[in-house]
Structure P
Amino acid sequence: MFIAVLVYKVPIEEVEKHLNEHVEFLKEQYEAGNFIASGRKVPRTGGVILSNMDSKEELEKILSQDPFHINDVADYEIVEFVPTMTSKELEFLKQR
């Protein structure tokens, strides 16, 4: 499992120019089963994407298609982790 942390590298006004395309990209990835959750950071300096993709390389390839990446709006940090403890509602995330 991966957490992708996006950090905006341009003013928010520039980010917003690409927001609709970014949201469409996210919707496509949810439909493909690649993303589990996403949202804005608070304060609004970037975002976070939770992904259940099989490899970091696959996730990097998908993120390279994000309009925020294509338009050089955000940098990405990818953190891999193994969920070993969850709430009952999220037990499906645990790796065995």
Structure Q
Amino acid sequence: MLEILAYLKANVLAINLIVITIYLGFEIISKVPAVLHTPLMSGSNAISGIVIIGAIILMRQSESNDYLSLTVGFVGIVLGTINVVGGHAVTNRMLEMFRKK
């Protein structure tokens, strides 16, 4: 428990930055009109692709007994892939509404 408190005390600035970023991101995304949803989804897919590449690099550079890095990398790959595939499906479905039949 003391180690956790020492870590939190040493990284107060980073923790505050993460909390503010989460709040700001939520406020910005909640105010996006429906017209801009598709372009933002495409941008999110690009960012998730970068996350997947970063997670692969993290896993390749970590030691075989460094389970924390391997787990974080694996979770990053799985969540990034889910976001890319789901975003691609939603974007295609929305764009089909504008195609002529």
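Match the computed value 2.8 of distance in nm of label points 7 Å out along Cα→Cβ at positions 2 and 66 to one of the structures P, Q, and report its label.
Q
Tell me which of P, Q gives 0.65 when you compute FRET efficiency 1/(1 + (r/R0)^6) of positions 10 and 58 (r between Cβ atoms, R0 = 25 Å, to 0.05).
Matching structure: Q.
Assign the value -8500, calculated as helix-only ellipticity at 222 nm (-39500 (n - 2.57) for each DSSP H run of 4 or more, over all residues; to 500), to the correct structure from P, Q.
P
Taking 2, 11, 12, 13, 18, 17, 11, 7, 4, 2, 1, 1, 0 as the value of P(r) over Cα pairs in 5 Å bins from 0, in percent derived from one of the structures shown (P, Q), identify that structure.
Traced to structure Q.
Supply the structure label, taken from P, Q, corresponding to relative contact order in percent (Cα under 8 Å, 6 or more apart) with the calculated value 41.
The read-out comes from structure P.
Computed from the coordinates by the stated procedures, all read-outs in this text should not be read as laboratory data. Quick caveat, the model's predicted, so the values are computed rather than measured. Cβ atoms are built from the backbone, for glycine too; each structure is taken alone.
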